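Some structures are shown below for you to check.
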Structure 1
Amino acid sequence: MAEDAIAQLAAELRHYRDVEEITTLKARYCRLVDQQDWNAFAGLLTDDYRLDNGTTAVEGRDAAVAEVARGLTGGSSIHHVHNPEITFTGPDTATAIWPLEDWAHFTIGGKPVTFHGFGHYHEAYARTADGWRIASTVIARLRMDRIDPEAAVPAPARD
């Protein structure tokens with residue numbers, strides 16, 4: 001009886017530890033994209049990572065990182081995610097839906113573009129020898145509001 005209870009507690013502990021690791025992984029994903037740290041960002045993804053951003057779909061970690069970098073390098077972004085719905089699909093696999101809010105400012109064809117977007121990330125995860133990694137991302141936008149780039153004011157410098 002005591003061994004069954006210990007096994008049950010161990011399974012629950014692993015579950016909650018895995019939830020925390022996936023949550024931290026996604027927080028790191030957002031931070032590294034916003035900081036444009038493409039090498040560290042690549043380390044969060046599986047080799048066969050697949051990205052579908054709603055307009056372009058790419059396969060492979062290197063191609064996906066290049067696509068994200070192409071769109072954001074030289075601009076700025078803020079990505080916020082919260083309240084994930086994480087489902088474990090096997091001992092080493094999971095899926096999640098993350099509500100998304102983002103702001104982005106970049107240049108297209110020499111013209112500044114700023115938008116405020118809302119939607120969901122639909123992701124799959126795989127546990128690897130290096131821990132949990134993101135195996136695929138589909139961005140499903142619900143709304144994207146264009147903002148006058150002149151109205152966007154940079155944050156004041158901090159001492």
Structure 2
Amino acid sequence: MDFFESVPIGYLRADRTLFVNSEYCLQCDPGDDPDNQKGRHWYVDAMVVDFKKCHVFLCEFSYAKGLGSMLNRLKGWQKNWGAIPSAIARDSSIPSDWMVRPWLFVPESMIPELVEKVKRLTSNYSSGLPVPRITPLEMTLPWHYKSWNRNGEAAKPDCVPIEMRE
């Protein structure tokens with residue numbers, strides 16, 4: 001895990017209804033060792049299971065100056081979305097009817113560009129890729145929320161569209 005990934009991981013763990021699995025191996029094609037296969041797999045920064053809402057979030061964190069890596073990840077998921085929820089159900093014993101959705105964490109200054117590019121990706125409804133949740137990395141700083149329950153955290157900024165807030 002990257003040193004800076006511990007900050008949003010701490011933010012996620014502060015909500016006690018969430019279970020966080022960092023560096024989750026998302027493997028579309030079953031097999032013993034995904035690193036030695038040519039299968040479709042990714043190491044997701046964190047998979048979060050929300051027991052209250054019966055959701056699974058595939059979380060990606062980016063501190064980069066550009067969005068290239070994150071957008072490439074989303075394009076890979078979009079191309080393979082038909083297999084992703086069932087792979088999670090198979091490998092993690094998550095009910096197959098739970099919603100699976102990306103959750104993206106980027107610096108607030110990059111959100112307008114991310115929103116524009118994500119809208120282009122998700123406008124093709126045949127891809128199945130759900131509209132991701134977006135959270136500014138600045139909101140994950142530990143002095144912005146209560147560390148034992150995350151109550152009292154600030155509202156997301158207006159640059160995050162309503163459909164990408166929750």
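Coordinate-derived values only; no laboratory data. In this text, all values refer to a predicted model and were calculated from it rather than measured experimentally. Cβ atoms are built from the backbone, for glycine too; each structure is taken alone.
Taking distance in nm of label points 7 Å out along Cα→Cβ at positions 89 and 121 from the coordinates of each of 1, 2, which one would give 2.3? It must be structure 2, since only it matches. Assuming 16.4 is Kirkwood radius over Cα pairs in Å as calculated from a single structure, say which of 1, 2 it is. Derived from 2, not from the others.
Determine which structure produced the value -7500 for helix-only ellipticity at 222 nm (-39500 (n - 2.57) for each DSSP H run of 4 or more, over all residues; to 500), calculated from the coordinates; the candidates are 1, 2. Computed on structure 2. Matching task: 16.6 is the computed value of mean count of other Cβ atoms within 10 Å over residues 41-48. Pick the structure from 1, 2. Here the read-out was taken from 1. Each of 1, 2 could give relative contact order in percent (Cα under 8 Å, 6 or more apart), but the derived value 19 comes from 1.
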